[in-house]
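Take a look at these structures.
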Structure I
Amino acid sequence: MANLTQQFEELENKMAGIIIRLRDYQQVVDGLQQRNQELLCRIEAMGKEQDNEKKQQQMLSITQNLLKKEDTTEIKKEINRLVREIDYCISYINSK
């Protein structure tokens, strides 16, 4: 009987140790999930920042092209072309 009690106590101690380790691992998992979410948010923010930089680069390129043209007629043609392109995009979006 004493042997059975001793085995039961050993089993109880092992289970308590397992429960403690399980809680520790759960905290680690929770921390990793939180870190993962933070990193996903950073990736999304960096993607948006990259898109903004591309748009700014396009605007800079357009501006530089316009400044290179000395003749106002050429500048007006380029502006008209850009306006037509914008109008086309707007009409495309409205048709959807």
Structure II
Amino acid sequence: MTLTHLLVLLLVGALAGLIGERLVSRGMPGGFIGAIVAGLVGAWLMVDVLHVVLAPELSLGGIPVLSAILGAAVVVLLFSLVASRGMFGSRGLRRY
């Protein structure tokens, strides 16, 4: 992996993460770094795990951008749903 490939990967991850956050109207913790992680995980999930590639001709550095954006939106949505419930569910810790 060259430095150029790594920079393109981070750029696509950031773009996909930020657009994914806007699509579901929720944010990832960690701000910009969280968005990059969501974009990278979303791209990996869609392309390598689920093998869903939307518009393969629209890619940067070998990463399909639309698939990365959709995957990032799914990752942000799932994470925000899990994080909003908290450790003890939606009702919180019960005190007797």
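Calculating FRET efficiency 1/(1 + (r/R0)^6) of positions 12 and 60 (r between Cβ atoms, R0 = 25 Å, to 0.05) for structures I, II picks out II as the one with the greatest value.
With respect to mean count of other Cβ atoms within 10 Å over residues 28-35, the largest value across structures I, II is given by II. Once percent of Cα pairs over 14 Å apart is evaluated on every structure in I, II, the highest one turns out to be I.
So if we calculate mean count of other Cβ atoms within 10 Å over residues 4-11 for every structure here (I, II), which label has the highest result? Before the final figure, lay out each step's value.
Numbers: I: 9.6; II: 13.2.
Once mean count of other Cβ atoms within 10 Å over residues 4-11 is worked out for each structure, II has the highest.
Here helix-only ellipticity at 222 nm (-39500 (n - 2.57) for each DSSP H run of 4 or more, over all residues; to 500) has been calculated and equals -20000, so which of I, II was it run on? Source structure for this number: II.
Coordinate-derived values only; no laboratory data. Since the model is a prediction, treat every value here as computed from it, not as a measurement. Cβ atoms are built from the backbone, for glycine too; each structure is taken alone.
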